[in-house]
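Some structures are shown below for you to check.
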Structure P
Amino acid sequence: MTATPLDLVTGADLRRAMGHWATGIAVITTSDGGAIAGLVSNSFTSISLDPPLVSWAVDKKSSSFEIWNRTDNYAVHILSESHRDLVARFAAKGTDKFAGLAWEPGTLGSPIVADDVPHLECRLWQRVDAGDHVILIGEVVSVSDPEEFVPLTNHVYWAK
């Protein structure tokens, strides 16, 4: 194993190393003034229980970044093994990710695309500039927690 000197670490180096860290895969959706957006994220995490806060990060180069930069709400869908098809759909670039997909607006208006997986509806709490990403911190206002659930992790998804 070779180590990369501190001053030579690239984004590719970091991505490769972080690929060994098992995380869940989430689809995050939002609505803003009639526009809807969705993407795949594995940066989702909880940060506070009181108040209930979660966060995730959106790439500033995302084609839907302007919607994410304006929105005041989002829904996080924690994907299960049975929803691996949503990963390809919401990771695709330049397509209508909602075309042909049944969804319902949630409490705050964000699209709920899978109601049989854990999903959290969030009101935007704060945005934090973080290099080439923006971190969106949300206050959780609604939680759905199904009884049966087998999480889809990045190791499981990318191994197939």
Structure Q
Amino acid sequence: MSGLKQQADISQLKDIVEPQSASFLPLATPVWVTLILVLIGLSVAVIYLWRAHQRRKPLRYAQQSLHQLQQPTAKDITFIAKRAALVYFPRRQIAQLSGRTWLEFLGANEQQHGELLANADRLLFQPGHQEWVNQYQALVENWLSQSPRRLTRHV
């Protein structure tokens, strides 16, 4: 009889159903929140870096133009620097600058550029004086190497 009882019990059993494989999508809420915050953070960082890159584009172009000059003159250097300055400052502010005021706008000071400031009019309006032109070029290169935010802050 025990054989019959076993037979009856086995017949009542149902087939084994395998569970579905686990899906990736039903993540816990904190995981979704973390993923969304990471994506937002990455997006903000990319946008910030892209805008900073775009803001510096005129300065990079001016630096490249300055380095390409074979025999730089004060006129060539001034043209490149003023063209870059017009991107960041109003025309009426840049147009009125010349001589000593222009050099001071670029960041010249008495301690480092005393001779250049004293001879500003001769440098910008008379050819020659290659040493002054080299100092002027170094001053403009230093000015162009600053960030756009620092450029607009000191004026």
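Of the structures labelled P, Q, which one yields 77, 15, 12 when semi-axes √(5λ) of the Cα gyration tensor in Å is computed from its coordinates? This figure was derived from Q.
Where does the value -4000 come from, among P, Q, when helix-only ellipticity at 222 nm (-39500 (n - 2.57) for each DSSP H run of 4 or more, over all residues; to 500) is the thing being computed? Label of the originating structure: P. The maximum of mean count of other Cβ atoms within 10 Å over residues 112-119 over structures P, Q, that is, the highest value, falls on P.
Each reported figure results from applying straightforward, stated rules to the coordinates on display, with no laboratory input. Since this is a predicted model, take the numbers as computed values, not measurements. Cβ atoms are built from the backbone, for glycine too; each structure is taken alone.
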